[in-house]
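Nothing in this text is a laboratory measurement; each read-out follows from the coordinates by a stated rule. Being a predicted model, the structure only gives us computed values, none of them experimental. Cβ atoms are built from the backbone, for glycine too; each structure is taken alone.
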Structure I
Amino acid sequence: MAGRGKTLVTGGTGFVGRAVVSELLDAGREVRVLARNAKHPALAGLDVEVAVGDLRDVASLERAVQGCDRVFHVAADYRLWVPDPQEMYAVNVEGTRRLLAAAAAAGVERVVYTSTVGALGNPGNGIPGTEATPVSFAEMVGHYKRSKFLAEEVALDFAQKGLPVVVVNPSTPVGPWDSRPTPTGQMLVDYLEGRMPAYL
């Protein structure tokens, strides 16, 4: 990979983020992980630097991006229900805005923003949607999808202003290290343990 600086991964203690960290380490990159807990068990045994911080704390983000030429923004508040939806928007939307502003100010060479397939349009005729399929905020169901839709718009706005941003839209990730588990993983656990009476 080009570049001599470190790669910052937000969400590196989560399911998808930890997989990104492992791939980067396998590729020989120096990795820094933004985490609220410097001793998070998901990072045990991994040769990473931990930058203690939070997407709601601008100063911690500015420190975390220093010396990094790449940023993988994987962190998100991924819950299917939340008692205070504003918490989700504070992390997913405003946290993305704060991080990308810090990355732009630090001269980061590339940002990969992890969105969700839920932010893509659905043609409704059996043909898969793509990044070019028209979609609106009104079509987003639930606060998670709404917040990720708005966060993706933030990322695209930064891209239009010159920050080199790539947006990825994963769907239904499953696999090892889903220790919490994620809502997706919980559905599989519920099915395997006979707690789900019906499935698609």
Structure II
Amino acid sequence: MPQLRLKQFSPLILEPLDLVIDEGETVTLSGPSGSGKSQLLRAIADLDPHNGTAWIGDSAADEMPAPQWRHKVGYLPAESSWWEELVGVHFSQTPQLHALGLTETILHSSVAHISSGERQRLAVLRMLQQQPQILLLDEPTANLDPHHTLLVEEWILKYQQHHGAPILWVSHDPEQRQRVGVRHFEIRDKQVMQT
């Protein structure tokens, strides 16, 4: 797996950023609500307007069609989207539900009738099933209790260990940042600064 590189990169609300996240490295990001954390992740995923350039290895985002770039990037928003009524329709194959404390009966459930924590865990499984090269995680455990938080962290880091994926992980929890991150950045006054 290659590294993620950002050169003079920013969504329109932040100052330009130079950042390299190496293969197998997790960088955490925090900042006040509305400071631009989600916009940064969405911009890297090429879902929002931005300045600068992002690379995965030697492949630049602006040198390939957007769908091809988005296939390489695993972006997990804070609120995941579900376009069909039944959970199971969103998976191309049966996910490893037990790893995140879920059972196979949930695949036959309506998305509207499962909890926000169940949707969040399913969204993690759905994203990783696509085998992205990098992971952009926007508070992937925000709706989870401590037990399921640790299960999700373990599953994501297991994927990283197996695939070498660089991770940019938004988290407000300092204990989580210490558990999963190698470096930490914070957004202050429209600047992304290492702490």
Structure III
Amino acid sequence: MSAADYADRSVDGRADPAFAPFTSLADALAASGGDYAGELAVIQSHMAQLCAAAPPIDPAIAALNAALVDPDTVTVADLAARLGVAVRSVERLSRRAFGFAPKLLLRRQRFLRSLERFMLDPDLSWLGALDCHYHDQSHFVRDFRRFMGMNPSDYARKDKPLLAAAARARMAVVGHAMQGLHDPAGRVVTSTAAKEAA
């Protein structure tokens, strides 16, 4: 299935054939009685079976994913150059594999890097947390409103003890505080500009 068919949509997983591989998992979890360890084992077993039966990862998708998460990849033209294909090919692949245009995915990654810094160090101001590829604070504010539906200052004032704890725990376990695209090889990628500034 093309991810673009499901972007910004919700569907009935039991009625949509794309989700058929997960209905038995949903049934098993519904019947489990809420035992955390038992449910975790059911999920891990089911996902291991699905992964074992899955076709190999398309190298073009893996390359696009790796390029999207690289902080030094700033524009769609950068993506195209890294993949060695035309910009239009990157756009088609991005919509099919991730559901969204590559420009939006690059914006989201830049935003998530900034939000991650802010969540991990509450002493930072928004200005101190900004990704190095933001032109100015208003550029960041536009992205913040797009992805969070509010201003950064409104978000900063909100009490978020669970989110902050989850971000720190996720950072400790996965190496990234925010859920989003990550390097498929599991590396934590730092921008050249950030390395030079450090």
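Taking mean count of other Cβ atoms within 10 Å over residues 11-18 as the quantity of interest, name the structure among I, II, III where it is greatest.
On the way: I: 23.6; II: 15.8; III: 10.0.
Going through I, II, III one by one, mean count of other Cβ atoms within 10 Å over residues 11-18 is largest in I.
Out of I, II, III, choose the structure whose coordinates give Cα extents along the principal axes in Å equal to 49, 39, 34 when calculated.
This value belongs to structure I.
Compute mean count of other Cβ atoms within 10 Å over residues 59-66 for each of I, II, III and report the one that scores greatest. Before the final figure, lay out the partial values.
Details: I: 19.5; II: 13.6; III: 16.8.
Going through I, II, III one by one, mean count of other Cβ atoms within 10 Å over residues 59-66 is largest in I.
Where is relative contact order in percent (Cα under 8 Å, 6 or more apart) largest, in which of I, II, III?
For this comparison of relative contact order in percent (Cα under 8 Å, 6 or more apart), the top structure is II.
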